Structure P
């Protein structure tokens, strides 16, 4: 049984002049005013900022869940904005692992079945993916719960299942939106450490949006969204400012 990732070439995430705005009664409402950021496989970044600063919006654009007003997001040689709907769905499934504040597990499915859900678009589970799923469940410490359904799990256990699910396709990009927001402090610390460890094991780019200063400080790189710009709090390949 193994949770080893499917080997993939290292990639670079390059974000340039990224803007997001919405029309409003008072004129254009600018959420992201010009984000520039570059990250490579194995790097980890925490993004902080007040509510409404655009943290989740940035994450959703990078993950292909939202569309920028202008600017560019490149993962390797893929421009997210240029992808047709079918290709964008494939991008989200194969190249991005999502972990949200709410685990979004299917209540009728077991732990193992929930972890295997992202394999369905490619034809469903086979012997190799089932073995990998079992390995991931073991890696997140839930082997004894593998046949349980979400209602039989604690909040921290459900989030660990969500992390295993996010990694089943060995994505090069792991995006986490307030992954510890619904957890008590001990569970939040464990989940944060688990995310960092697994991202390193998979050589993935890890981007975590969080209100938790403690979680942010546990990552090697931090930035703050302020007035629509990403302000580096540590040394990251990012520029931007008014």
Structure Q
């Protein structure tokens, strides 16, 4: 490992078994399972991908839906284990990947701050100390004791981002979360990301907003059908990607 790297991917592949047929019920599934009539197709979501992300870099991942962006982030964050190859990360990780992950939507926001904080490895004492900071950043003061199942996706995003960024992780992983919610809160999130960048946090971003990738990222990888199409300077990669869509 180079001590300059925060993330290293080496010949990484992620395979999924996709059912070839549509099953209408669990009963039908088990009958076919017993009779050994289930047929699967090997779907390769990420195919022989290798790259490094330097410490303190702001790294974007772009590509069409289904190209392997979110799967790559999940492997980096440790949610998925690659079928082949290796993923190494160095330092603490705060993943903002799936809205609602780590939340119990039947609980209130107040309760979920403690629940999600514990999932991220924060102690109760730490959350007690940072509780007001989390609430102030999310601007959800009036809705703290409302069950989160009644929240909009934008409100969930506010709480999730505020919890994950209340401390400065070594690696922050953001998957489309900045696309949710109003413009002013998106700007607030970007400002906090920029502050983290100044503190040498490594930030990895997936976004359908190419303008956002161009604005925030230094380097970028363009994935196409699970493979690397291009990697390098963010503006150059984004320009090539935009031209391919015209």
Structure R
């Protein structure tokens, strides 16, 4: 990156560094770092959640600066070695992301196919887990997002924080029990690690346990280092 911003090839292994920098690498570098600085600062001010993928907007100009740096030294061997090192570093850096399990939806669906029957109720808390589960759960389940009671295929982000914090966990749990009736099971896919859901899912779980003491943990919550979208699956029998 330093070579791309300030380096100027003189031939062979010799490079002249100009601390003022040169174009277009200087502009590309400030586009990359400036975008990140503004995004992080704004996120800190308003309290936004954060994920590594949000840096993607700054990645392209950063790569262009790296590419320019590789061309500064007028040595074919240096250029090839630099490209190989960068490529290997990218493979090593991305290996953990490639092998990381994205979601436990397939694992949860496998348990549901064994234990659930048509007419059983599935509660998804928080609602952000819904789209992944919606593509895998067996047919016949009455699946609802918490707290909107909507189908699990979409998340409604309108007034999200206000709606979640105003939700009544006791009323939601009682509604699930009433819908399941005396003959059907209730399943709860939940995680308490999502913002605005810090206590809602736990409170629903506690109320369901009071109403239906025969509760079993069907699937444990995966470790964040191994599963990106991790949660547990609990079954409440009649």
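Some points to look at:
- Among P, Q, R, which structure scores highest (criterion: relative contact order in percent (Cα under 8 Å, 6 or more apart)): P
- Source structure (of P, Q, R) for P(r) over Cα pairs in 10 Å bins from 0, in percent, for residues 128-223 alone, computed value 14, 49, 34, 3: R
- Which of P, Q, R yields 5.3 [mean projected area of the Cα convex hull in nm², for residues 56-111 alone, calculated]: R
- Entry that produces -11000 once helix-only ellipticity at 222 nm (-39500 (n - 2.57) for each DSSP H run of 4 or more, over all residues; to 500) is calculated, selected from P, Q, R: Q
- semi-axes √(5λ) of the Cα gyration tensor in Å derived as 52, 20, 12 - corresponding label from P, Q, R: R
- When distance in nm of label points 7 Å out along Cα→Cβ at positions 64 and 88 is computed across structures P, Q, R, the figure 3.5 traces back to Q.
Read the figures in this text as sums done on the coordinates, not as results from a lab. It should be emphasised that the depicted structure is a prediction, and the values quoted were computed from it without experimental measurement. Cβ atoms are built from the backbone, for glycine too; each structure is taken alone.
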